[in-house]
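**Student:** Got some structures for you, see below.
Here, each number is a calculation from the coordinates, and none is a lab measurement. None of these values were measured; they are calculated from a predicted model. Cβ atoms are built from the backbone, for glycine too; each structure is taken alone.
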Structure 1
Amino acid sequence: MFDNFWFNVQYGINHVLDINAYDHVLFLIVISVPYLFKDWKRVLLLITMFTLGHTLSLAMAVYGIISVDAKLVEFLIPMTIMVVALYNVFTAGKKAPSEKVGILFLSTLFFGLIHGLGFARHFSKHIRDGENKLIKMLEFALGIEIAQIIIVFIVLFLGFLCQTIFRFSKRDWVVVISAIVVGLVIPMLVHSKLFA
């Protein structure tokens with residue numbers, strides 16, 4: 001029982017930390033880079049909204065409620081990262097990240113829905129006959145949340161180091177990191193199968 005639980009949790013952790021599918025990590029970087037450690041409650045709520053969206057769309061796909069063209073989803077995932085990264089670049093130093101909370105949370109939930117659709121086909125292959133899909137998804141979601149907390153902690157810690165020890169301005173930190181992510185996402189969009 002516990003072995004099965006831990007296997008599913010690890011599956012969720014590995015999904016986020018998979019070096020070959022770093023789109024999830026890139027999204028976490030751009031969603032958390034404007035924040036500091038003192039904003040940890042807001043950041044935790046944001047990544048939980050993302051996990052919720054990811055789990056909802058995964059559930060709808062696994063139970064056959066929705067079906068979306070894989071090529072479209074593969075294009076939309078890097079597009080969501082690009083949107084948030086560009087938003088960071090153009091708003092860095094202009095507005096506090098605490099403003100327009102509703103829009104930010106709803107956007108994160110929506111982006112989570114898209115990212116969940118991208119993983120649905122792969123997840124479905126790992127469900128064995130007679131296995132409780134809902135329990136497996138919830139355990140998987142717990143793994144995702146744990147991995148996301150680890151990534152966000154690293155981003156916040158690096159932000160703390162760069163802004164306190166290396167005296168980066170907050171604006172420069174957000175712009176530089178978001179610009180790097182834009183540079184990593186452009187090839188993902190260009191090589192998308194949607195245009196193949």
Structure 2
Amino acid sequence: MSYRHADLLKRLLPPESLDANGPRISVELEAEGAALDRALQSARQLADEMDPDSTSALLPDWERVYGLPDACLEGAAQSKDQRRASLVAKVVGMGGQSRPYFISMAATLGYPGAEIAELRPATCNDNCNAALYSEEWRIAWRLDLPQDSAVFIANCNSACDDPLQSWGNRALECLLRRYKPADTTLHFAYGV
């Protein structure tokens with residue numbers, strides 16, 4: 001329901017003693033009503049700014065409090081909506097160290113369909129074609145990323161000092177290495 005405070009103020013006047021439509025009192029009530037309208041609008045905006053999902057003017061303050069933008073995403077241009085989404089993810093994020101957590105993190109960063117392979121040492125019961133990993137590989141795991149969009153292969157248009165092939169996603173690798181279990185080693189495989 002929309003209303004103007006000037007109209008409400010006129011209704012509060014005693015009907016017998018003051019004429020609510022008098023020229024001088026109308027001007028006074030319009031001015032006071034406009035001030036109250038602005039105060040109400042400001043309060044509504046402040047309520048929006050208190051929610052990280054709808055903040056706009058206070059977004060830089062929210063980011064400062066939550067340590068954003070993330071150092072792993074430094075240099076990446078983000079729209080206001082992307083910045084707000086990062087803030088909401090940081091505020092409501094629970095974290096975790098499960099397979100689904102890391103797979104969903106990869107999906108959020110543009111790699112849906114990622115899979116995790118746990119590497120284990122080779123034993124005499126393994127198939128002859130099985131990879132030969134030593135005992136140190138017991139604490140290693142690999143994130144297999146199905147998209148090869150992070151793979152660059154040189155061609156005849158490449159510069160002379162370009163590598164013949166390179167791959168990787170700095171932001172993805174930085175974030176996953178930050179949140180992986182501390183006693184493990186994480187490897188990435190692109191285009192698997």
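**Student:** If distance in nm of label points 7 Å out along Cα→Cβ at positions 13 and 77 is calculated from each of 1, 2, which structure is the one that comes out at 5.7?
**Tutor:** Values: 1: 2.1; 2: 5.7.
Matching structure: 2.
**Student:** The value -12500 for helix-only ellipticity at 222 nm (-39500 (n - 2.57) for each DSSP H run of 4 or more, over all residues; to 500) was derived from one model only; which of 1, 2 is it? Let's see the in-between values first.
**Tutor:** Working: 1: -26000; 2: -12500.
The read-out was computed on structure 2.
**Student:** Taking relative contact order in percent (Cα under 8 Å, 6 or more apart) as the quantity of interest, name the structure among 1, 2 where it is greatest. Walk me through the numbers before you get to the answer.
**Tutor:** Values: 1: 43; 2: 15.
Structure 1 gives the largest value of relative contact order in percent (Cα under 8 Å, 6 or more apart) among 1, 2.
**Student:** Which structure, out of 1, 2, was log10 I(q)/I(0) by the Debye sum over Cα atoms at q = 0.14 Å⁻¹ calculated from, if the result is -0.97? Don't skip to the answer; put the middle values down first.
**Tutor:** On the way: 1: -0.80; 2: -0.97.
Considering all the candidates, the number was obtained from 2.
**Student:** Where is distance in nm of label points 7 Å out along Cα→Cβ at positions 45 and 125 largest, in which of 1, 2? Working shown, then result.
**Tutor:** On the way: 1: 3.9; 2: 6.9.
Evaluating distance in nm of label points 7 Å out along Cα→Cβ at positions 45 and 125 on every structure, the highest lands on 2.
**Student:** For FRET efficiency 1/(1 + (r/R0)^6) of positions 85 and 117 (r between Cβ atoms, R0 = 30 Å, to 0.05), which structure out of 1, 2 has the highest calculated value? Mind dumping the intermediate values first?
**Tutor:** Values: 1: 0.90; 2: 0.55.
Comparing 1, 2, the top value of FRET efficiency 1/(1 + (r/R0)^6) of positions 85 and 117 (r between Cβ atoms, R0 = 30 Å, to 0.05) belongs to 1.
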